Structure formats: structure tokens, C-alpha cells
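Just below sit the structures, each encoded as C-alpha cells.
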Structure P
């Protein structure tokens with residue numbers, strides 16, 4: 001039997017993981033936040049604190065809600081401290097081997113009835129589930145970035161995911177106040193299957209000299225009514241994540257239309273990954289972002 005979800009373990013205290021911990025705590029769940037170092041966990045907790053403070057200042061939540069939510073989040077400096085959770089949400093880097101290594105360490109520690117989930121944005125749920133001891137209690141719970149602001153969560157079941165696991169996960173996501181879109185287990189699911197090829201095409205448009213960074217982003221903001229230009233959005237997502245998703249699409253669907261743009265590859269090789277490294281298609285080291293091409 002799958003247990004009632006009361007305590008959630010989040011693996012990864014970066015932008016996505018801290019955002020997931022944030023919304024879980026506000027919804028009344030106890031949260032154990034884990035990462036590979038204490039410094040990363042403390043940085044994630046600081047981000048949560050700051051983001052909740054902004055919500056208070058905007059009248060989205062009350063100060064009492066913030067205080068109570070922060071009290072529910074505890075640092076799990078060792079993966080052993082996730083042994084008593086009812087649901088784990090893995091939100092590590094978008095790399096299958098890294099995720100498999102985490103699951104290999106985690107599964108022997110979890111109680112048998114605990115649900116194991118991944119926040120992967122593109123990797124096969126069925127394949128990841130097969131690397132664990134509980135494929136029937138494994139599911140994809142894909143949050144959108146930034147988690148506290150974005151309403152959608154993609155729920156993706158693998159071929160072995162049991163109905164009870166799916167229903168408990170659906171109930172959990174609904175309790176967070178999110179809207180659920182159920183996706184089939186195909187490479188990149190729905191949102192990124194559509195979004196990332198558009199971003200990749202924008203990078204090709206830059207690569208081929210059709211337009212500048214500013215021109216491409218302005219064209220899509222004002223011509224397609226997008227809130228953010230595709231190159232600006234790529235920097236926000238992280239160019240390494242964009243490349244990983246395009247590689248999953250290209251390899252998984254064997255279609256040349258998903259070939260990652262060579263310019264995207266070059267930026268990632270240079271370590272220009274977007275906002276998180278202060279340089280991507282824009283340079284963020286000054287007061288105002290400046291295009292790098």
C-alpha cells in the first residue's frame with residue numbers, strides 16, 4: 001500500500017528544487033531538502049526565505065504563512081535523512097547517469113511504500129523507473145520554472161506505474177494548488193517537446209545571421225506576444241539544460257529536426273550557461289543585460 005503523503009524529500013536545492021520545497025511547505029507538507037553539500041542546501045534555504053519574503057511584500061501570502069512554511073523545511077545534509085519521507089522528488093541536474101546514481105543510493109533507505117518521483121524535463125520515466133527497486137511506485141512530476149509562480153505540473157507515468165501511485169501523486173499536486181497536465185512517456189513530454197525546438201530554432205536563426213539576439217527576442221515578444229524572448233528564456237532555463245533536452249529529443253525520436261544547434265553546443269562548451277553563470281546569449285555582469293552576439 002502507498003502511504004499518505006505527509007513528508008516530502010526534495011533532492012537538489014537549486015532553482016527547481018528550492019522552488020519545489022517552497023510550494024510543498026506552503027501547502028502544509030513537511031520537507032527535507034537535500035543536496036551534495038551543506039553550502040548548497042543553505043543557499044537553497046536562503047533563496048526560499050527571500051522568495052517567500054517577496055510573496056509577503058506583494059500580499060500573496062501572510063507573514064505567519066511564511067514563518068510556518070519555513071519551519072516545515074529542514075536541511076537533510078545526508079541522504080540517510082530521507083529514510084522516513086512518504087514522497088521523494090528528485091530534482092538534480094538533467095543527466096540520466098546522475099539520476100540513476102542518486103536512485104541507487106536512495107532506494108535501500110526508503111520505506112517500501114514510499115513513492116519515488118523525478119522532476120526530469122525530458123528523460124524516459126519508464127527507463128528511470130527500471131533502475132529502481134520500485135518501478136510501480138515511480139512517477140514523473142515535472143514542475144515548471146519558477147515553481148512558485150508557474151501553475152502547471154506535468155504528471156507522467158511510466159509503463160509500470162500503478163494506478164494508486166498515479167492517484168496519490170495527482171492528489172498531492174492538486175494540494176499544491178497546481179494545474180495538472182497528464183503527459184505520455186515520450187521524450188521531453190509535452191511542454192518541452194514544443195518549447196525547446198522553438199528555442200533551438202531561435203538559436204539557429206541567430207547562428208545563420210537572420211537576426212541579432214535583440215532582434216530575435218523583440219520579434220517574438222512583440223510579434224508572437226511572448227512574455228520573454230526565446231534567447232532570454234534559454235538563458236533563464238540554462239543553456240546546458242536546453243542542450244540536454246534537445247539531445248534527448250534528437251536521440252529519442254531520431255529526427256534531424258531536433259538536432260541541437262552548433263551555436264548552442266559552443267556556448268555550453270564555453271561554460272556560458274545563461275543567468276546562472278552570468279553569461280549566455282546575454283551578459284548579466286553589469287547593471288543591464290547586454291547581448292553577447
Structure Q
């Protein structure tokens with residue numbers, strides 16, 4: 001390793017540290033993306049920072065676009081990296097209070113439902129009857145205090161690090177695309193008169209993206225794998241759990257998370273949002289297919 005570092009510059013396979021050019025390194029600052037050696041890297045909430053970013057020194061005047069502080073996925077660094085996670089938790093809690101106050105009349109109007117009578121006699125309702133909003137609104141409703149407590153704890157634990165690593169726009173795209181994918185798979189596979197609700201599809205999407213983040217940081221994958229395995233066991237063994245939403249969200253989240261964190265830098269935005277668009281196309285396709293089957 002020392003011998004390789006002493007060789008001519010053109011023989012190097014890795015860049016040199018921006019402060020110690022003679023030291024090759026495969027580590028980059030997660031803010032400015034400059035290469036840093038082990039002596040220069042500073043532990044951060046996500047990855048490592050260079051000494052300048054860690055101390056808040058950005059030089060005189062605006063930073064060039066290439067070195068402007070960015071998240072690991074290329075997003076904008078936010079003052080509060082958990083803001084959207086807090087907002088999402090707040091929306092879920094607020095709507096749960098509405099559910100408790102108004103009762104089943106509110107929940108039945110917005111939960112995920114393929115095609116069925118809610119009251120008889122009465123009109124047939126559900127996604128197949130044009131109520132497509134149910135694919136989205138069901139993501140913010142919960143069936144019990146334990147249901148929302150478990151989901152919100154998971155959202156806080158998984159969402160914060162992902163929001164910091166992806167940036168707000170990419171994080172929001174991940175959350176909603178995963179949740180919609182879970183709703184679409186539920187609509188496709190579950191019985192049309194089986195109602196379902198909960199943020200679990202979106203949260204399982206965060207699980208999938210967390211695995212991609214851990215791999216991107218070359219960290220230990222075992223804790224994530226163990227936790228995911230436990231959740232999947234609950235998914236398929238407990239009664240009254242819409243496993244379709246969990247699986248759909250997990251697959252979509254893993255695909256989007258991998259694209260967000262492993263896209264080549266020169267085509268990063270195209271790959272990231274293109275993957276989100278592809279997931280949405282699949283969601284629309286599954287929804288149209290199931291609607292054709294039911295009507």
C-alpha cells in the first residue's frame with residue numbers, strides 16, 4: 001500500500017486526499033464529496049465529513065457547484081435533517097385523532113378498499129369505482145393506538161437517517177412511491193372487499209432504502225437484515241396484516257433507495273427520479289389492470 005502511494009500519479013487507481021495528496025483514499029466527504037484520508041475524516045450522522053465541512057468552514061464566497069455541500073445522494077443539506085419526518089409523523093397523528101373523533105364514518109371513506117358495499121343498501125365504493133385517492137389516503141390512517149405507535153416509532157428511527165442521507169425531495173419521493181406501491185399491490189392481490197390502512201407500506205420502503213444506505217456506507221448489514229426478518233415474520237404470521245402492502249413497499253423502497261444512493265454522479269438526478277417515475281408507472285399499471293378485472 002505504501003509502495004503504491006509512492007508511485008507516479010498516473011499509476012494511482014484512487015484519488016489522493018485533498019489535504020494529503022500523497023495518500024490514496026476511496027472515502028469522500030458526504031457533503032462536498034472531496035476525497036479524504038483516514039486522518040482527515042470526521043464521523044457524521046451519515047458517513048464522514050472533511051475537516052472543513054465538519055467545522056463549518058466553506059471558504060470565502062459561495063462554493064462552486066461541484067464542491068457545494070450535498071447529501072450522500074446529492075440533495076441539498078438542510079438545517080433540520082429530520083423536518084419532513086416530523087411533519088409526516090404529525091400528519092399521521094393528527095389524522096388518527098380525527099379517526100378517534102369522527103369514528104368509522106371517516107375511516108371507511110378513506111381507507112384502502114378495492115370494490116365493495118360499505119353500507120347496504122348503498123352505493124358500491126372503492127378504487128375500482130374511481131376512488132383512486134384511497135391508494136394515498138390509506139397511508140395516513142391507522143386501526144389502533146398500538147398500530148400507529150409502532151409505525152411512528154419505526155418512521156422516526158428509519159426516516160431521520162434517510163432524510164439526512166437523501167435530502168428532503170428525494171426522501172419524500174421515496175416515502176410516497178413506496179407507500180403507493182404497497183397500496184397498488186394490495187389492490188391487485190387482496191380481496192376487493194378487504195379494507196386495509198396504515199403507513200406500513202411506506203415504512204417498509206424505508207427499510208429497503210436503509211439496506212441500500214448501509215451498503216453504500218459499507219457498514220454492518222446484519223442489524224438491518226435481522227430487524228427486517230423479524231418484521232417479515234410478523235407480517236406473515238399475525239392476523240389482520242396486509243402483507244401485500246409490506247412486500248410492495250419493501251420492493252419499491254429497495255429499488256428506489258439503491259438508485260438514489262448508487263447512481264453514477266454524472267447521471268444521478270436522471271437515474272434517481274427516473275426510478276421513481278418507473279415505480280409510479282408500475283403503480284398505475286397495476287391499478288388499471290385490477291380495475292379492469294373488477295369492473
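Which of P, Q yields 21.4 for mean count of other Cβ atoms within 10 Å over residues 81-88, as computed? Computed on structure P.
Using FRET efficiency 1/(1 + (r/R0)^6) of positions 49 and 153 (r between Cβ atoms, R0 = 25 Å, to 0.05) as the calculated read-out, with 0.60 as its value, let me know the right label among P, Q. Computing FRET efficiency 1/(1 + (r/R0)^6) of positions 49 and 153 (r between Cβ atoms, R0 = 25 Å, to 0.05) on every structure in P, Q gives 0.60 only for P. I have 16.6 for mean count of other Cβ atoms within 10 Å over residues 113-120, calculated from one of the structures P, Q. Which structure is it? The read-out comes from structure Q. Source structure of the calculated read-out (Rg/Rh (Cα atoms, Kirkwood Rh), 1.07) within P, Q: Q. Among candidates P, Q, the computation of helix-only ellipticity at 222 nm (-39500 (n - 2.57) for each DSSP H run of 4 or more, over all residues; to 500) that gave -14000 used structure P.
Any read-out appearing in this document is the output of simple, stated calculations on the displayed coordinates, not a laboratory observation. What you see is a predicted model; the values in this text were computed from it and never measured. Cβ atoms are built from the backbone, for glycine too; each structure is taken alone.
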